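Each value in this text was obtained by applying a stated rule to the coordinates, not by laboratory testing. Model, not experiment: these values are computed from the prediction. Cβ atoms are built from the backbone, for glycine too; each structure is taken alone.
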Structure 1
Amino acid sequence: MNADVREKLFQQAKEWVMDAGTTIRTKIDDPLKVDTKSNPNDLVTTMDKETEAFFAGKIRENYPDHYILSEEGFGDELSSMDGTIWIIDPIDGTMNFVHQKRNFAISVGVYHDGIGEIGLIYDVMEDVLYSAQRTKGAYKNGEKIPQLDTSVPLKEAILSLNHFWLCENRLVNEKEMQRLVKTVRGTRTYGSAALEFAYTAEGIVDGYLTMSLAPWDIAAGMVIVHEVGGATITTDGEPINMLTKNSVFTSNSSVQREILDDFLIKGKK
């Protein structure tokens, strides 16, 4: 993607993200209709749907040749990553949104021919925007985020973990996961994949490991983490497939290889 085109898209996407965040904050105390999707803990609200509809309407009005991959039904059915694709989670962390009214984010990634060009993660209630453009670095509220420290030993690392270990009908070796938890300095769970990617990019956690995420959970975060020198792979060490669910391990490179070899892959042998 041409740098000028990317910059224009970035500024437009940023404007829409901030506008959507303002609407959510304004309506945060309004009565909500809460439904469930795949299971009783998979929540969706009227605000999720209204926010996604807002993005879909803006994109189709201004960029009719672009595609949308999104969570709540306003996107396209895609079989490839060809073209320019907006990958959107209107409220990442819906359970936090419903129960806490905080610790959730708007996540927007823009990909072109399979390459992550733009990532925006907006912590709505804290008014904190994490952003990145390919090759231009990552930013937090306009301040550049430094490259990740690659000297962190595993015993001093803090990992963000999702505690649901079932993925594609396989269980991660629980003994190896227990050993990992005992090896690192500490673990955290925030309940929003987008924010956990942002915290990894910021360096306040050293990695995020989870067993099953959809593309809209990770698209923006992958761009942001990559721009500070981190990497995102599956728990098998394979590239992420942006058209399906994946196990996901995004991390500071100093601990990623060690965890992958000594805990994740070893645990499956």
Structure 2
Amino acid sequence: MKVIHIIFCTMYDFHLHLARLSDPESIADELERRGYHYVDVGCEPWEWEKVRDLKRAEVNAAEKCAEANRAAYGIHPMIAEKVTEEDFTTLRKFLESDSTAQVGEAGLDRRFSGYESGGAQEKVFRRQAELALELGRDIQIHCVGDYMRIVKVLREAGFKTGAAQNNAPQNNAPQNNAPRPIFHRFVGDVSAVRAGIELGAIFSLHADSFLKKSTAAAIPGIPRDCVRFETDADENFGERFAGMDRTPSAKEIAEALIKDLGDVQRLYKLAIKGA
């Protein structure tokens, strides 16, 4: 019998926006060479095709690394009031064409219009939550506002308490039988952690997750197998290179991503060590 040894990648970015970076094709190639894997998130319709075309390391990843690159296709709350039925039809097509893809990012954001109860953001989020359940996909959730309102919508959409409780594996394989909410760039408090755990959620930590005292205090209470790390790198990532007299190379951007993700992992180790 052939035995396949699974190598778990240490550099896995659970949420970044590769299509929004400069020269994303070269960056994707550079990250592949360095063994840096990720979930590439497209949160507007114009990104979806680019995200699909940017996938790397798909063929060999299943044997070499359980944490293969994955795509996520969704509709961000910032454009909720502009979304059309055609957009939802196209979103479904992208998800159905890739059985490993996640839904999102989707959610609520008080900084944008349509945030009110029953508003456009909530309706668009609910439809994506229902789609995630229908297709058996994890959903990347954006929350700037009320985490308990997010939980309420998830429950109303059909996510069940205890459905995937603490069963999140260390790899990032799609959970076809138990779709997981993924709290992207998590900045919630203890009550959000408790509610998320009940739904079998994944908590994706960013450097910002450690800035807010209530979140930093809540992080040690998250089961280790429910923790992931992310950079959330997007078009603003290049600001760190301000002052350069040239566009940063793909190598420089890859090195900056590796450094940022490593910093998040170190912050997490310090947080649980001091708890």
Structure 3
Amino acid sequence: MSDLVETSTESQVRTIRLNRPDKRNALNADLVTALKDALRQAADDAPRVLVLTGAGTAFSAGADLADLRAMRDASPRENERDSRHLAELFRLVYQHPKPIIAKVNGHAIGGGCGLAAVCDFSVVSTEAKLGFSEVRIGFVPAIVMVFVRRNLGETAARDLLLRGRLVGAEEAVDQGLFTEAVPPEDLEARVAERAEELATETSGSAVALTKRMLAQVPGMGFEEALDYAVQMNAFARGTEDCQAGIDAFLQDEAPPWARSGTADQG
């Protein structure tokens, strides 16, 4: 595993930490590769919940300055390859079978803000500044737009993406970009509480299937989506978790994942 990413596991929660504090965890190709490797590994490992955060005082300052300089001289093919590399990271986070909580410990800007926003949940320090400043340097927030537009209504998306301004945590939450804003001294405990809830009160396979549907349904027409929902509903009924959960409910017992945390991960 690259030293650009640190991982630690406690009980059923794995923390993946961007580890370029001297660069405010700016995203470059090597860090994107390391994050993708860590996420793929986590998909196959035992922990049921992932927490994504940054080392030092920032979550991620967005694009690395050296990469921005190199971008000016790169060929169209090289730029496309680099863009696709970042898009694959965002897709991996968005479609990951396990729930991911962004623990936004500091500023998250540009691609760093997008990385936090694409997580399933995002708990943000009230001291963080957040936003997509790409248009202010003549760039386009193209990749993050695909995901952020799913979080936000068009009015809020235009306000953030076209103005390129940075906002405080409370405003970002009010707009729907992030889940919750808390004082920095409460961030650790609030994320731990949310992770514990997900790890012990929800079925791993049911969460994975629900995440898959949340990614697929918005791109479907009504009839296609309803047919897809019928198929997924029928499939879910036959899963080990569903059958065990129903048995536990009928017997007024806790489901197996609440008792042992070893339920099927899907």
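Identify the structure, out of 1, 2, 3, from whose coordinates P(r) over Cα pairs in 10 Å bins from 0, in percent, for residues 100-155 alone was calculated to give 26, 57, 16, 1.
2
Ranked on mean count of other Cβ atoms within 10 Å over residues 12-19, which label among 1, 2, 3 comes first with the largest value?
2
To test your reading of the models, identify which of 1, 2, 3 gives 1.2 for distance in nm of label points 7 Å out along Cα→Cβ at positions 212 and 228 when calculated.
Of the options listed, only 3 reproduces it.
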